[in-house]
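Got some structures for you, see below.
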Structure P
Amino acid sequence: MSLIAPPQNQKPRYMVQLDALRALAVFGVLVHHFLPQEFFLNSKLHWGPLGVRLFFVLSGFLITGILLRCRELVDSTQQDAWFTIKRFYMRRFIRLVPVYYLTIFFSIIFAGKYIKNSLFWHLTYTSNIYFSINEWDAVTSHFWSLSVEEQFYLFWGLFIIMLPKKYLLPGIILTTIIGPVFRLLIIAFDFTNGSREYILTFACFDSLGIGALMAFFNHNQEQFKRAKKYLYNFCFWVGIPLFIAFNLISIPNLDNTILLSFGSTTASMFFVWLIEHAARGFSGWIGVILELPALVYLGKISYGIYVYHLLVAYALNKILTYFGFTYPAWGWNKFVLSTVATLIVAVLSWHFFEKPINALKRNFEYKK
């Protein structure tokens, strides 16, 4: 569910278009994993990494919004800070962990050889660290981003609830800056291996942090009205042109260090503009598309789609091969077959596994 900070004494407002953005983000991941590089400008836009960055900005935005509302309860002395933090962690656990561990269980059954050496890392949500020093595999490679989010949540819940209020904005800004600086340092000290500069948690702080910055400004709209306007204007007039330049245009003699250090940041700035408009609601034909019931529904089940998709493709290959059929190695046939199978699994999971478990959240409301 996608919510935005409400006026005082009102419940958070459901923002339908943000679910559509989730659907587009996970579609980008499917394109990246199931289609050759030449399709959909894959060689330029890298749809999978962009989809993950969009998820990160959305997570930073939505989770920080939730935590800021919880912070208000704590600051008004209505309840204990640790009570609130524990409720936050329990609700995150209920939403994320069961599906993730279920996927690990079936990964052991269908692809045990791939994860026998990395199982501990997956179980402890440290897959990003494992893949920063080891080879990718065909089933669990995407777990790195889930690890980044879990590590961020563990830190961020304490950060937003416990940090003195006057340090919140500087802390969020510092978090955002850490991302490109960390990537720059990895490259400068020749520690890069094609993965570390993207998948270690600090390397993703700009995407998560800039989403958090959006939430902070939305939560304190009157106090930071001008700062919010500056942020969105900067993201539009600077971030979007740089995003286009870095991703769609081959700039002669552009230092690869600049691209690796700041390319993800420019993408995150573009997503700030996109998410802000979707949160308020695009009008016209864009709004019509982003409110299509099918797209919104896919956004609701996007977590399952993302977690299951590589395992489903691998299991489908094994099953078809067992019965004497050939699983497409690449291209449209693989994309359609794997996507349809993933959607079927995700739909079943949502209605018969995730929703019943999510109902347990009612036992862990933020307010006493």
Structure Q
Amino acid sequence: MQSQLTVSSGGRSRPFATNGGVSVHRDSVVCNFLATDKAGFHANNAKLLSRRGWAVPEAKSKLTPWTYEVGELKPHEVDIRVTHNGLCHTDMHMRDNDWGVSAFPFIPGHEVVGEVVAVGSDVTGLRPGDRAGVGWISNSCRVCSNCKRGEENICEKGYTGLIVMGNHGGFQEICRVNADFAYQIPEGLNAADAAPLLCAGITVYAPLRAHIKHPNTSVAVFGVGGLGHLALQYAHKMGAEVTAISGHRDKEDETHKMGADHFAVWGKDNDKLYGTFDILINTVSADVSTAELMKLLKVDGTLVQVGIPGGGAVMHVPLQDLVFGQKHVVGSIVGGRADMQEMLNFSAVHGVKPMVETWPLSQVNEAMQHVVDGKARYRVVLTSDWQ
């Protein structure tokens, strides 16, 4: 669904009028609530609310404070007061329009956690005060065969991305989303740990859940970064025999704490690993030889690609190895709604947690550069610090 927002100028909140016509500052009112019924709280029909966020004004530019306006809360929507945002490489790809699906200005952030402060009249699964999270997907058609079987991530009509084509994400004070794509954060997950799971977590959980068929499946995780360090934990908790593959040995001790049974250095240990793995999940966004990755697979093994380099990267698959080895090359994009809630619950029960560094949202540009420079170990989480 395209954003129906009316843009206002300036980087500070503006006053808005209440139903009674009295002008008040937006920080003093979130939303007035009508009577409660079985469907939960109903938001009133305030016609105009100002929202503050950090927006990208044009491609490849730094984020700046920005104010925009929203209309009344629709029956299927919720407002979430954002407390934490995971910072993902995709936010930088979208900032720079690397994939050609950005429209400016827009507010990045697609690993969003906060507290529900208002719900529409048709919302039944969330109430004000609930902790909720939002990920990469914000809507889908809900009627195609893929959506009907819970795979909204491969909606035949194309899903709506939270920050695609000018839609606004979580780097703001209050984020409005379709309630069907807002998820309960279970007890056992704090907000800072939950945020990166909403994109990074589901990105690796869903394909591992789909392809690990039995205990002791031999799984290689290529790349020990924001995605890879979570993939190691999930694969271990799913009962696989796990090998971490990294470009440097300096991460070896950490990978064993994450659940890796073995460690290998890419480019140095490759020949020792040929024909070893049932599954290899490639989490890096760099251009890596597909032929070399496929050599590491057993016959009938599967290469899962989740990292997406910018610039229209192309994968070159060696047909002889593909055909005679009956090997599989598959892609995976996040997960559907059922997978998302299952992943959050699995993480809470099994103690899967990202290793995070926290930065204030007001330092988002510095945090982005920190991630681009490869200095994050292993995910950056932005904490809201609105004044």
Structure R
Amino acid sequence: MALRRCSKCDLPLRLSRGYVWPGNGTIFARRDPAMRMAIFEADYYTYLFSEFEHRLGFSMAEAMIRGQRASAWDYLQDNVLYGWRKYAIKRLPIMLLIRRIAGEIALFGFGKLEVLEYQRGKSLILKATRPFDVISLAWGIKGVVEFVEGRACELAWNKDGDQYLISVAVRPGRGDLTEVDKEALRAMRDAKRELSLGGKLLPPRETEEERCPSCGLPGTLAALEWREEDGSIYRRGSESRFIFTSGHVVIGVIRDLERRTGQNLEPMMLEITKNYHLRILQGINIRSRDSAYRRTAKYLAAGGFGQVLDLSYGEGHLEMTVGNPFQIPRLVGRIAGLFERIEGQEAEIEYRSPEPQVLEIEIKTA
């Protein structure tokens, strides 16, 4: 399904019609006001989970799969099969649902999906071009088929260059579908409430950001290009790939890990995120502190990470206050990575959240 474009800014119209951009540093799904979205680097999750596995000494695959399955079920309920659609899908052609999901996957920058074969009650075979994470994508598709068929399925995929063949086979018999893990589903919904700040958000500031006069999307998003040929999002003029997605799955998985390990993983996530951004900024020419920090402030707001309320900086120090912050340790790590890249020295980081809607960051050279 092609992404219909705005006639003025050329961004996908689905971004403005399916999602709310209130101008206070947040993005929410229109059909699910608790589902907060953000735009960020496509390889961040791979780096994050790889580092967690290395530092904790065990595989995160099980926690990720449980979280992905619960998230897929929750997303279908609230964003695709809401209202009468939930009951009609058993009788309507499933290809309508698959096309809708393929369009959403392209919008999110997750890759391009093509249906090669479908036999209701038996199997679904898809070709995925350049998926940002084949494991998440494949398990999400499996969850969709199980939801529609009401039966358990077997999943497999094979890689061929930048493409994958994903096959989902419905198991014979009836009544053998394993229910979505209730604990995982509860963790996902708790994470959604945490990330959305329970709906208690700071309003937009009086200084209104530039927006497209036609679709109303933030002008900063024009720096990104949605490429339909492979279902990806790139920064224009570069090969930096991004995704548009929620953040509650990661929070849910991390909460699961904290229960399993008995550790507070917030400091570890902050450090991993800092190292990630420090790494990707190497080799990038940063002209000045002023341009770097002010461009970052615009990106945070347009990308859904929060609204910079106050900003001061100089040689060896940075103070920033962010309203409606998106995942605090991740946001602090991002800013700290930029600071260390600019200063060329290790940072001393302090941060506090006097209220859930406000994050105060203070960083200085060690």
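Every number in this text was worked out from the coordinates using simple rules, so none of it is lab data. All values derive from a computational prediction rather than experimental measurement.
Consider the structures P, Q, R: one of them gives -12500 for helix-only ellipticity at 222 nm (-39500 (n - 2.57) for each DSSP H run of 4 or more, over all residues; to 500) as calculated from the coordinates. Say which.
R
Quick check: 65, 56, 46 is what I get for Cα extents along the principal axes in Å, calculated from one of P, Q, R. Which structure matches?
P
Given that relative contact order in percent (Cα under 8 Å, 6 or more apart), derived from a single structure, equals 29, which label among P, Q, R identifies that structure?
That value comes from structure P.
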